[in-house]
Structure 1
Amino acid sequence: MDISGKVALITGGASGLGLATAKKLLSSDAKIMLVDINEDNAKKAAESLGDQATYSIANVTDESSVQNSIKATKEKFGAIHIVVNCAGIGSVSKTVGKDGAHPLDYFKAVIDINLTGTFNVLRLAAVEMGNNEPGDDGECGVIVNTASVAAFDGQIGQASYSASKAGVVGMTLPIARDLARMGIRVNTIAPGIFDTPMMAMASDQVRNPLIEMTQFPKRLGLPVEYAALVQHIIENRFLNGETIRLDGGIRMAPK
């Protein structure tokens, strides 16, 4: 898909991987809708991007909330061609810890945001993408989801997080098959450890072992590198139904 003039809806768009993606697509003349739950951050981010970007506040787990953001996107820009799902939360809780069993409500909340929230956004956006005028190869839309290497080699305490991200990986191909008749491609990126605001809050005691597990280059990933892969996925029309690890060769140790 040619990005120029297309409309991209990005969840978790006010910071980290989402904001880096917004900047990258904007540099290719896309129009950007930042969807985030934090209004202060979203407003500030949208203002920093200029006239071709705006924002909408939504909880990705809530159907009406997401529908309102989709409606706002269509009213502002006329269509939705690209969805990038970056909204999510991290979690650390052992299955059985010092205080007893893993809280079930916490497990459900992580699944709800990371997995159900991703599906909620893409299913509703896909309806609108189906109304687009088909481009080359009959393409009407591109969806990029965000999983994690924890989907494949989750660490101790990552049961809920790994399960949520493995779910994103697992639904990528069937959704790509579901939406093929509509001319919509679906791919997932599974990032390693990236230098996001969440990681910036971590101590060197947490960060350094993760860097050590990364094969090459020996550092955290950069959000611009994630954004560059999103751009490639959008532009490469034969890339579909795939999960791509972007991780510097990391294989996570148990802890």
Structure 2
Amino acid sequence: MSLGIFDSGVGGLTVYRELAKQFPDTDLIYLGDTARVPYGNKSPDTIIRYATECASMLVKRHNVDALVVACNTISSYAIENLRSTFGLPVLGVIEAGAEMAMAVTKNNKIGVLGTIATVRSGAYIKALEEVSDGKAIVSQRACPLFVPLVEEGVITGEIPSLVIKMYLDELIADVDTLLLGCTHYPVLAPLLASIYPEVNIADSASMMVEHILAGGLATIESGKREIYVTDITPAFESLKSMLVGDIPMQEIDI
């Protein structure tokens, strides 16, 4: 069984990296829609259309057996549509991220960081209420500049530090855990941890491993690793090398 993993850009490689480490014998095919990133400022209809086109490429051209939506914006708006359209197991990052946040929080006070679309959807509020039996106290903050910082490789130094503090200084006083509700954001996790060392940081990648195991989706194959993008940029190449090394990358038109 092969897994098709996709995101609007480079961020989903944080999930791909964890799955590649945990499932060395499973075929993993990644698609980053870098020509149309970011999705987080698009309308729900556009997000659903883009997601369907990405999933269709993985299903029709690569015959994947299951889809991993490594994008919080898509997971917020398009999961059910993808499941009904393709009839395959489709795993999203929202529930996985919520479970991880509740596993590390000490006082149930969670700060959700996400794109404008993810925050507007309220998907994390709903997921945290479900996994915590209503105990989670949730604050949200849209951080739209985080994605372009990551996509351009500006992940250390004064500029990203100032952006982080602009968004989060007020929020930090009210939470003990930051839930990174966008798969681009773990690239900024070391900087976040250095600025706010007292705060727990949670993302969906490690919990996604548990969901794949529970679904029996990690089968033994050839361990194929392939990465496709809709636009190759120097920033993507640099971050791809940093996150997953020298896995071959190919530009395609979807």
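Comparing mean count of other Cβ atoms within 10 Å over residues 74-81 across structures 1, 2, which is largest?
Values: 1: 16.9; 2: 23.2.
That would be structure 2.
In terms of volume of the Cα convex hull per residue in Å³, which of structures 1, 2 is highest? Each step should come with its number before you reach the end.
On the way: 1: 121; 2: 112.
With respect to volume of the Cα convex hull per residue in Å³, the highest-scoring structure among 1, 2 is 1.
Out of 1, 2, which one gives 4.3 for distance in nm of label points 7 Å out along Cα→Cβ at positions 58 and 218 as computed from the coordinates?
Only one of 1, 2 returns 4.3 for distance in nm of label points 7 Å out along Cα→Cβ at positions 58 and 218, namely 1.
When relative contact order in percent (Cα under 8 Å, 6 or more apart) is computed for each of 1, 2, which one produces 20?
Computed on structure 1.
Here Rg and Dmax of the Cα atoms in Å, for residues 18-145 alone was calculated and came to 15.4, 46; which of the structures 1, 2 was it taken from?
Structure of origin is 2.
Suppose you compute distance in nm of label points 7 Å out along Cα→Cβ at positions 26 and 130 for every structure in 1, 2: which one lands on 3.3?
Values: 1: 3.3; 2: 2.0.
Computing distance in nm of label points 7 Å out along Cα→Cβ at positions 26 and 130 on every structure in 1, 2 gives 3.3 only for 1.
For the read-out mean count of other Cβ atoms within 10 Å over residues 154-161, a value of 19.6 was computed from one structure; give its label from 1, 2.
Details: 1: 19.6; 2: 13.5.
The read-out comes from structure 1.
Thinking only about Rg/Rh (Cα atoms, Kirkwood Rh), for residues 138-185 alone, which of 1, 2 has the largest value?
Details: 1: 1.14; 2: 0.95.
Greatest value across 1, 2: structure 1.
Every number in this text was worked out from the coordinates using simple rules, so none of it is lab data. This structure is a prediction, so every number in the text was calculated from the model and none was measured. Cβ atoms are built from the backbone, for glycine too; each structure is taken alone.
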